[in-house]
Structure I
Amino acid sequence: MLSHELVTRYQVVPTALRDSLLGTSYLLPEFEGQGPERLKGFRVALVTTHGAELPEFHVPLHYLRDRGASVEVVTQDRLFGSEKGEASGMVVLAQFLAVNVCVKANKKISDAKIEDYDAIIILGGAWNPIMLRTDKHILRFIHEAHERRILIASICHGPQVLISTHAFPAGTRATGVNDIRDDLTNAGFEVEDKPVVYDESEQLITSPSPEPEALKAFCEEIGKHARRVVLEKN
């Protein structure tokens, strides 16, 4: 007997319960209007796999693209190799426990070169970090970004992936969702309870959740750094 056959022995999820699996519907943050040229030339790798939270994906992606930044969605090789046709390269996004939307990735991690980016963003979600932190290609990519002092930004459960890189020295300032703060502390991070934390010495931005205040602060902190990079390039 195969494990997938076990579903016949259990009850189908009732509609009322299925609706509750969407979790909290967060109010999306609003940003002051900025022109599409403001971050032109800033290049970002948004690193994710199945299970990233929808608002954590959507808001930073469009905050940056709306201001002219180039953002590529980079995912695990297996998402391109395990599925064929229209499913190849598709990344499933989550709303708490519900998985009903997806997005097409731009690139698999083995094809991503860190010198092509000015920043990388590592998303949260309950499942996404588990798969990212056990992928040697993902960890190598992040480790190289840290060595080159390229900005690394991570939100919610995303800093779990940072722990597994073993790249950050003890005392690195960071934050994350409440349930991973013990993990961060045990890994040597100095955990702060703020909507966003920027450790300049490590070029690291972290934020604790997709709640409006935190998500807004996260995007705007990335935007500040991006603007400096753009001005230096020009």
Structure II
Amino acid sequence: MAVPFIYTPIYNPGNISGYYDRSCYYKSFREIRKKYDFIVFHHARHLWKNVSDKILYKGNDKLVIGFANFVKKVKGTNPCLIMFEYGRDVAETKKLVQELCIEEHVLWFPLVSRKEIMIGISLADIGAAEFGMDWMSYGTAYEILAMGKPLMCHRNDETYKDLYPELYPMINASAPDEITNALTDYVHNREFYKKMGEDGRRWFQKYAVDYPMEKYLEIILEKNKGKDSSC
């Protein structure tokens, strides 16, 4: 059962704009929104080149290569990829971006707080999480779902099909060409992916917030049954 660690009364598409004026980076995110017509937001830690254990591999390189191929393939759109200086392989990712000649389409931010991250997600088109190991519940994915944006990452549905009555909708990609194809399809089917984001947010609220909170409350009440309420 997922721990409900994201406070959705604040971090949701309807309320997050009320915190824009408290943000140190909102103006930067807003300027990016004005300049680019397609924003991919990737705030995962950069771990793909110098990885001591395969379980730590985030697949950032797959995203960068897939995005670069998308930039070269799709004309008539002005995309950008937002990333953060977080993780031991930031320098390697910057080197890869340079080798692929997409510097003008990649924007970097320093390590920031969750509030800033959520504000940035709210102004993006699509959120990209991890493309390495097969995960279901983790921070970057859940932050994207909470903000009602379509989530692109890697997941093996067979691994988790018995954990929930339904799995959250997402763009399943684990290779650069799959990422390229997904980004291309998004450009031509924006309404479909907008609905995916909305459905993902509803799933998150139901299964990652409401349901576990109910279960925790049941356990607490059961443990305290019969105890002296005056204590």
Structure III
Amino acid sequence: MNNIQIRTCTCYTMPINNHNITQINIIMEEPYNIIPVGDHCAISMILNELNLRKVSYPFDWTTHTEQVHDTNILHNVNAIHDLSFDTVPNVVKKYIGDAFVTDKKINSANCISFPHDEGNAIDIFEKYERRFHRLHQDLSKKNIFVLLTRHYHINEDTFKWIMDILLSYNNNSIILFISGTDHTYFENKKYEKRVIFKHIYYDITQFYDYDYHTFRPNIKTYLSTLFY
């Protein structure tokens, strides 16, 4: 993993960026397959509301137990990397781990939480196998991989690692990264053909209240402009 560190678990008015207008036009003119990569369910919910979510993928409804100051994106990208050399059942077993041994629905090895999943463990594992199979098949499509963090800052070296993995399957794929904290290294023009970065302010002092009355509506407004 090129020395990228994935943390283990200790369970417990939008600014406008004009540097990516070219990419926005490309998205509007050439449809992409959309794959959410975390770090929580907001993207999948908003895609549903915009009638843009056509299929289910593994990371649609999962999150990290520490939802503001940590992220599951690195684990999710590592699972995508694992698909290049391991079997889908093995990837699913690693990703879900012991999450459904108890009713907590949390994998104790990586703190990934499955709050939206109900039913018996066998059915849930089979569902995730279907979703990982679909993901594996679709990685070679012209995709837009959507990443979202509320407050977690992904450093530049780590993001380069993310790019290396996600964009290795198709040279025409791109990454859309929305974050509540600014990532100024995307001002460098070397990223503009492969990454669309959007800073949408997130007030961590309000957390869920801010999520629903401001943050998610702002994301929806932005995505509706981007894709329509």
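Comparing Cα Rg over 2.2 N^0.38 Å across structures I, II, III, the highest figure is found for II.
Thinking of I, II, III, which structure, once distance in nm of label points 7 Å out along Cα→Cβ at positions 184 and 216 is computed, gives back 3.2? Computing distance in nm of label points 7 Å out along Cα→Cβ at positions 184 and 216 on every structure in I, II, III gives 3.2 only for III.
Read-outs: derived from the displayed coordinates by stated rules, not from any lab. Please read these numbers as outputs of a predicted model, since none were measured by experiment. Cβ atoms are built from the backbone, for glycine too; each structure is taken alone.
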